[in-house]
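What follows is a group of structures, each given as structure tokens.
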Structure 1
Amino acid sequence: MIKKISKTLSLLFYYAFARHLPDSFHLKTIGYLSMRSRRLASKHIFKSMGKGVDIDRGVKFGVGAKVEIGNDSKVGLNCQMPDNIKIGNDVMIGPDVLMLGHNHEHSSTELPMRLQGIKETSPIIIYDDVWIGARVIILPGVIIGEGAIIGAGAVVAKNIPAYSVCVGNPARVIKSRKENNKLSTPTSD
């Protein structure tokens, strides 16, 4: 019961106050204290959170109950992520990235889609050492392999192979970061 109250108070503190504090980039001392406030609140909200995580100003994550973030990862300014996401270690997520966690149900043509409810999907999984550029859109259930780079503005609709560089809408692989890399597409564990 105490853990649930702590989580609820942390969620309230985050969305009412800490989320709106200055970003850590522009104002060194105040920005550092702001980032520490967001980190402290998030640590009580998320399922797991590693050391050295930076949650920047304006980040939204729903209730955050299933969010998992590894060590030394950064979620950029004004990002939106679902509450069922797994982010590895040393991940850099740029500003205004939109990660979607659910879809509307649309199987019936007899009933308006808005009345069919929400369809749960697999979580987005982002492996270690990934760089996601500004304003990328990642659709539900996507897996981004280790060491991948997603160029700014890309729309990621399917799994991204490890150590690949992807750009565009829809995102496509333009090169590999490793020589002789077969660009294997990651799968869920």
Structure 2
Amino acid sequence: MITFICGKVYEFSGEHVILENNGIGYYINFNHPEILTLGEVVTIFTYQHFRDDATVLYGFADKIELDVFQKLISVKGLGPKTASMILGRCKCNDLVVAIENGDVAFLKTMPAVGTKTAQQIILDLKGKLIEVKSEEISVNNELDEAIEGLKSLGYKAYEINSIKGQLVKSDCKTTKQYLSEGLKLLNKRSGG
């Protein structure tokens, strides 16, 4: 199973990216062109889906989005293509809030989601995404300041998002500790 790919952006559109890694181009279904730049090295978290006629890679900007995707495809009748389109349309936190509030109307605004599918998503996932939501939004002022510090050092939002979950779970208490830990994690990701 391919969990993530770190490579140079060779080509991308609104629905896919081709990452070049060691002379191999990986075609990944990816709905976040706004975070991509041609020639830039990025890490994309992936889900490898096996069909009778193909093996398909679905890509995600961070681990949280991948976790939500895996929960979505566990819903009866919801496939990876639809789950990927949903996450391309809305933020993970908005989706989690809608599911927890039983917001059928919001879910019906998602691509290929009708009333029955929206109700099934709520039935299958309500209460199961709380840990994802709290991981994404339970940040404190010190962490917020550290994230702003990383941005001012030139790190891109997707790079910072890819380590945010680890920072939230770390034992850091001060902005300086979060910043130091963030730099270590980012350096490790870039192979430094």
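Values in this text are rule-based calculations from the coordinates and carry no lab data. On a predicted model such as this, the values are computed, not experimentally measured, just so you know. Cβ atoms are built from the backbone, for glycine too; each structure is taken alone.
One of 1, 2 was used to compute mean count of other Cβ atoms within 10 Å over residues 122-129, and the result was 15.1. Which label is that?
Answer by label: 2.
Determine which structure produced the value 11 for relative contact order in percent (Cα under 8 Å, 6 or more apart), calculated from the coordinates; the candidates are 1, 2.
Comparing all candidates, it corresponds to 1.
Computing FRET efficiency 1/(1 + (r/R0)^6) of positions 106 and 154 (r between Cβ atoms, R0 = 35 Å, to 0.05) for each of 1, 2, which one ends up highest?
Structure 1 gives the largest value of FRET efficiency 1/(1 + (r/R0)^6) of positions 106 and 154 (r between Cβ atoms, R0 = 35 Å, to 0.05) among 1, 2.
Given -14500 as the derived value for helix-only ellipticity at 222 nm (-39500 (n - 2.57) for each DSSP H run of 4 or more, over all residues; to 500), which of the supplied structures 1, 2 does it correspond to?
Only structure 2 yields this read-out.
Can you tell which of 1, 2 yields 15.4 when mean count of other Cβ atoms within 10 Å over residues 2-9 is derived from it?
Clearly, the read-out refers to 2.
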